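Some structures to go through are shown next.
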Structure 1
Amino acid sequence: MTTPQQRIGSGFGPRSTTDDVLRGIDLTGRNALVTGGASGLGLETTRALAGAGARVVVGARRVAAAREAVAGVGGGVEVEQLDLADLDSVRGFAERFLASGRPLDMVINNAGVMACPETRVGPGWEAQFATNHLGHFTLVNRLWPAIAAGGARGGGAAGGGARVVAVSSNGHQLSDIRWDDPQFERGYDKWAAYGQAKTANALFALGLDVLGRDAGVRAFSVHPGTIATDLARHVPREEMVAAGWIDEHGNVAGAFKTPEQGAATQVWAATSPALADLGGAYCEDCDIAEPAGEGELIDGVRDYATDRTAAARLWRLSAGLTGVNAFG
């Protein structure tokens with residue numbers, strides 16, 4: 001059985017911060033990987049986990065800039081080259097990490113792109129699906145020996161094995177998986193492509209949780225909330241004004257979270273003792289999310305993003321595209 005999509009009364013909420021959810025949690029001796037961990041929510045996640053004692057590996061496309069960004073975080077952080085849109089880069093990252101012999105206790109699939117112009121990577125894959133989903137799918141499968149080792153030693157995130165957290169979004173409500181055209185070969189829509197990629201993130205976590213739980217590995221997906229970060233770099237200013245994200249002067253508008261609040265849900269999902277016997281759920285505001293009602297970009301999760309049959313189908317599709325499957 002998967003974890004029901006119902007709140008567990010975590011004691012936290014939309015304004016909780018990374019400091020709040022980590023209070024009393026000691027991650028000394030634990031190893032974490034944060035993709036895109038040198039900017040935006042990723043940087044705050046790196047800072048929070050390292051501050052709690054974890055050794056954090058940051059996967060970044062621009063290594064020099066990433067090292068400069070994390071320089072102020074303190075000890076316990078290292079940066080390695082990782083381009084999720086390039087599966088050779090993903091393989092190289094995984095091989096280097098596995099050669100170190102270290103177990104992985106926490107993997108936070110944080111990096112991503114949003115609403116970019118039509119871009120093709122690899123063998124012609126749509127860039128949002130490829131970067132946000134297929135790159136992370138390949139990364140986790142290639143790193144599986146280290147993740148399973150984290151699960152086996154049983155002292156992972158908060159005493160309950162290893163955790164993998166996929167950063168999804170309420171943007172998943174914009175599109176289910178387009179099973180007949182996942183690469184948008186019959187016309188591109190940047191927001192539908194983003195929605196599909198975020199649905200894929202949620203289904204990936206569900207699928208991995210089913211496959212990995214016997215190895216002591218649990219997986220979750222999260223919606224961090226609305227935060228002003230560089231993720232929106234491809235969205236034109238006038239579109240952000242029309243959406244109510246900023247005013248005509250460029251000032252942030254609406255109920256935006258701070259980076260510390262935005263990163264809290266992924267940090268909570270990676271470390272909370274309350275989740276030790278749970279898994280596969282989509283989370284928001286530092287709790288498990290309820291099913292979504294009617295409307296678009298609202299609280300909650302769509303049924304199609306929590307469908308076990310769809311999760312297994314996406315796993316098969318992804319394994320076929322990438323040629324990688326740790327469970328094959």
Structure 2
Amino acid sequence: MTVVHVVLPGDIDDPASPSGGNGYDRRACHELAARGWTVREHPVPGGWPHPGPGERAALAGVLAALPDGAAVLLDGLVASTVPEVLAPHARRLRLVVLVHLPREDEVEGRALAAATAVVSTSEWTRRRLLDRYRLAADRVRVAPPGVDAAPVTAGSPEGTRLLCVAAVTPLKGHDVLAGALTRVADLPWTCDLVGPLTRDPDFVARLRRQLADTGLAGRVRLAGPLTGADVAAAYAAADLLVLPSRRETYGMVVTEALARGVPVLASDTGGLPRTLGRSPDGDRPGLLVPPADPAALAGALRRWLTDPDLRDRLRRAARQRRDTLTGWAVTGDRLAAALKEATAA
């Protein structure tokens with residue numbers, strides 16, 4: 001069996017810090033093992049993507065201990081910030097960097113230049129990397145996330161149960177969502193915000209004040225991180241997933257919602273339009289609005305909440321789109337192919 005060493009953020013399995021990247025990495029390890037790879041995990045603790053000397057030394061120690069010619073899959077959260085750690089091993093090891101969210105800076109450019117190959121998690125990310133850096137196109141592969149099958153959510157007739165699944169940070173746009181909800185406060189709705197509250201405590205505090213000052217604190221619940229059956233129950237209770245991100249490379253929560261036939265209201269940014277996709281009939285299973293635009297987001301919410309025909313149409317499209325989603329087996333096949341090419345290079 002072929003051996004692959006996987007370098008992961010130290011919080012890979014921390015239930016208090018779930019993320020799309022961590023979820024992807026865990027499934028990637030599982031899928032590679034299912035294909036006959038011997039997967040040896042190397043979680044590197046620390047404050048990635050802002051490592052201190054200790055974290056850098058720990059990663060350097062991991063790489064130095066690997067045998068010549070070893071295949072190494074590194075999460076981009078770790079690898080993209082430490083080119084000086086990767087460079088000494090660029091010729092000795094087969095380094096493959098998995099990029100979830102491109103940093104688009106000179107440091108990342110040098111890190112990716114040291115890699116044998118790069119795997120991005122979306123077509124949008126691959127295009128950004130090729131546009132930003134001098135990388136050979138045949139060195140940059142794509143392995144989009146998969147999604148597990150799930151029961152269809154019935155949804156309530158009025159569509160009033162809103163859900164946002166994302167770490168509560170400025171990047172995910174919860175302040176934009178709060179501004180939009182203020183504009184539709186005259187309508188009936190509730191909104192659950194599911195995701196870690198510890199990534200940016202100052203932002204969370206400002207968001208709580210914003211909700212309190214606008215009288216929405218009783219209608220918007222900050223549920224914190226949920227995993228497993230708890231997050232599945234949150235999707236099952238939802239009528240509409242709202243993802244107001246300022247930037248998003250893929251948006252795994254979009255396909256998690258679509259797998260349940262739940263329509264999506266998302267920002268028209270990054271890889272989100274492609275992830276949302278269309279039904280076989282050509283209909284979007286949701287709505288797209290400009291990022292960082294509370295008025296546009298509020299307008300879309302008002303349409304959803306007041307137009308039964310729109311809700312029916314989007315729910316029908318979401319259930320049709322559900323049948324076109326790919327599972328994690330496809331992701332595993334693409335990752336395995338990229339690693340085999342890197343090993344043979």
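Of structures 1, 2, which gives 2.3 when distance in nm of label points 7 Å out along Cα→Cβ at positions 220 and 284 is computed from the coordinates? If you can, show how the numbers build up before the last one.
Working: 1: 1.5; 2: 2.3.
The structure behind it is 2.
The greatest value of distance in nm of label points 7 Å out along Cα→Cβ at positions 84 and 276 among structures 1, 2 is that of 2. The greatest value of percent of Cα pairs over 25 Å apart among structures 1, 2 is that of 2. Tell me which structure, out of 1, 2, gives 1.6 once distance in nm of label points 7 Å out along Cα→Cβ at positions 44 and 108 is calculated. Only structure 2 yields this read-out.
For structures 1, 2, which has the highest computed value of mean count of other Cβ atoms within 10 Å over residues 28-35?
Working: 1: 23.6; 2: 18.4.
Once mean count of other Cβ atoms within 10 Å over residues 28-35 is worked out for each structure, 1 has the highest.
Given a computed value of -10000 for helix-only ellipticity at 222 nm (-39500 (n - 2.57) for each DSSP H run of 4 or more, over all residues; to 500), which structure among 1, 2 does it belong to? Answer by label: 1. Out of 1, 2, which one gives 3.8 for distance in nm of label points 7 Å out along Cα→Cβ at positions 292 and 316 as computed from the coordinates? It traces back to 2.
Among candidates 1, 2, the computation of relative contact order in percent (Cα under 8 Å, 6 or more apart) that gave 23 used structure 1.
No lab work stands behind these numbers, since they all come straight from the coordinates. Owing to the predicted nature of the structure, the values given are computational and were not obtained by experimental measurement. Cβ atoms are built from the backbone, for glycine too; each structure is taken alone.
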